[in-house]
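Structures are listed in the sections that come next.
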Structure 1
Amino acid sequence: MNTGIQRSGATPYGASTTTSPAGKVTVGKEEKKKDLMHILAAHCSPYLATASIGYHADFIRKVKKAVETKGPTFLNVFSPCVPGWRIEPSVTVKIAKLAVETGIFPLYEIIDGKHVLNMPKDSSSLKPVEEYLNMQGRYRHLLKPERNEAALKKIQDDVKATIDRLKDYGDKGF
């Protein structure tokens, strides 16, 4: 579990937290989040997967697969933090879906070292990350009072590069 209120290695670039607040000098968290899945992949677990509360059937399928796999397995489950992300509880599932549709949190599996990209299938189908960011108070400093075009472009470019890299891992190997 990762807190949405305090900065951690899993906090995404640009997020404003209680321990890395955005302001005149900083954009919030200045580093990209750690790639937990590939840190674990380096330990050769037989099954690793990302899942989201926004995609129930995919989530259940992956839990079943993890339970049925012999050896250590890991599921990285995306679930928005209402107070930390400064969102209304009623939009939690919508944000969880947008995280996947924008590529902020892609759904994929690493099965015996082989990558399977579940969603989005490629970077050409991504919704703009701004749709996701705009719904959360932790990113409002990137959009108002003035848009931080450099930070928004960095986030969009990083997402595209991540999806392209995951697709390449599936096609060519890790």
Structure 2
Amino acid sequence: MKKKSILGFIALAIAMFMGILDSTIINIALPDITDYFHSSLNDTSWISTIYVLALSVFTITAAKLADQFGRKKVMIIGLILFGGSSALCGLSQSLLMLIVFRFFQGLGGAILMPVAVPMGIALFGKKKMGIITSTLGAVTGLAAASGPPLGGVLLHFFNWQVCFLLIYRSRSLQSD
């Protein structure tokens, strides 16, 4: 039971990490995406804005749905939505497609964020709530700080699509 709980918590931490990482990793890629689609930075900035907007607007709704229909079911839906839309973002052939898929990715992120902490507490009990929330808080901070340098490395060696496909690949590894 303990090993299963630890593995489950690691999966939750990875989900939190990827959701937050995705809000910062793409910002560094905006100039490359602007060049790729021959668009203005004004238009391209919607890639970041729509993700954060969807994340912010739907987080409370997602938490309520998770309470009503079950956290595990909602988390799985969030993982599928986030991972699938990440792949579609990386494969986008137009800026509009990328913005639309990015909205759905933000919706998936909104599902993942509020579910991770209660699921972690359910795994280890309320006595470990401080450790669970502190650990996930540290993971969140690390993810936010890791986005720009990781994005820079990926852009240096690859292209902007890899930033999205990396997130998609991480999601599919979690479900294996």
Structure 3
Amino acid sequence: MASALGLPRNVRETAAVVYRDAVDKNLIRGRSIEGVAAAALYAACRQCSVPRTLDEIAEVSRVSRKEIGRTYRFISRELGLKLLPTSPIDYVPRFCSGLNLKGEVQSRAVEILRQAGERELTSGRGPTGVAAAAIYISSILGGERRTQREVAEVAGVTEVTIRNRYKELAEKLDIEIIL
């Protein structure tokens, strides 16, 4: 699974440690091995700040998103893993490279997300959707426009999500967008 996602070695090793701890504490009983392995990989991604969504992990495993999420919550509670929610900023470099956007566009998207974070516009929102909206705004402002569909496909969110988030961000941060 880690290979399919192109994850670095430290994430694989962290996942192995989480998995071993789960086995040692007998948390595997009644759960599929692959489900626990997928949940351990998701936890490792978060611990190592290499964010991957539950959907991305579900795609490369034979386990549903729901099952991975449930197992992850159970394991993190039982093992006492203290994990912060992922920040939208963590997703920007990967999405920008997927869209072949220049560094300036990426920096502007990060700056938009910083301002949004300061004004608490990101809390309660899916980090991938907010990141995608910031990248969409930034690509227009930077003259490297990408369509909502292109950004949505790379980020794994819907065009509607991007539309809603980008309107919120533009309005609350006083960003003028000429389409």
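All of the numbers you see were taken from the coordinates with simple rules; none came from a lab. Since we're looking at a predicted model, the values are computed, not measured. Cβ atoms are built from the backbone, for glycine too; each structure is taken alone.
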Structure (1, 2, 3) behind the derived value 18.2 of mean count of other Cβ atoms within 10 Å over residues 126-133: 1
- prompt: The value -11000 for helix-only ellipticity at 222 nm (-39500 (n - 2.57) for each DSSP H run of 4 or more, over all residues; to 500) was derived from one model only; which of 1, 2, 3 is it?
  reply: 1
message: Given a value of 20 for relative contact order in percent (Cα under 8 Å, 6 or more apart), calculated from one of 1, 2, 3, which structure does it belong to?
response: 1
